[in-house]
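These are the structures, in structure tokens.
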Structure P
Amino acid sequence: MNDEKLMKKCESCDFDNENDLRADCKSVLSNLDEYKEDLGLRNEETETYLQMAENLKPQDVSKVLTLALKIRESGKIRNPDIKNDASRLIRAIEMS
């Protein structure tokens, strides 16, 4: 599934407190500070994303998906846990 289709699909994802999608989003966001430089994020952006992790809303999923796609494609990020978190979120959206 291409990135554009994923973005459209995430708009209609089922998102609630018991949902794996919420947990996957939080996993991606919780490690953001570690790889912000590799993604070209400013400190202000990073703070916004970290705050988002604590109070995640359905409309935030597309923003987190964008980060996950960048993480998956980044050649600079080598941490397999971070890559797996991003891939897990992308798969959750694909399968929703």
Structure Q
Amino acid sequence: MQVIEQQTFTKQRIELDDKQFRNCTFDDCLLIYSGTGGTALNGCHLNNTGFAFEGSAAKTIELLTAMHRGGFRELVEATIAGIRGEPSTPATPQA
């Protein structure tokens, strides 16, 4: 994984896959995650910077959205609670 440290990015499209950013600043950027490799943002500052999913990562978001709208809201909410590190009760399987 490529490590990028103490850099400032301005008005750029930054692909996150297979990169670790440490103590970087992103001003007016768009951060893209495609799900092809790991990533990390440690000690970074985001100023007016957006985040988007593409490729496999976008497909995962589409699946979670469809499940949430299609009657599996509790399962998706439990997954999000886990991401937040919140205690959650196991979702009841639905038919």
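Here, each number is a calculation from the coordinates, and none is a lab measurement. What you are looking at is a predicted structure, and each value in this text was computed from that prediction instead of being measured. Cβ atoms are built from the backbone, for glycine too; each structure is taken alone.
What to note about this one:
- Structure (P, Q) behind the derived value 0.7 of distance in nm of label points 7 Å out along Cα→Cβ at positions 4 and 44: Q
- Look at Cα Rg over 2.2 N^0.38 Å for each of P, Q: the largest one is in Q.
- Structure from which -9000 was derived, helix-only ellipticity at 222 nm (-39500 (n - 2.57) for each DSSP H run of 4 or more, over all residues; to 500), options P, Q: Q
- Of the structures P, Q, the one that 19 was derived from, the read-out being relative contact order in percent (Cα under 8 Å, 6 or more apart): Q
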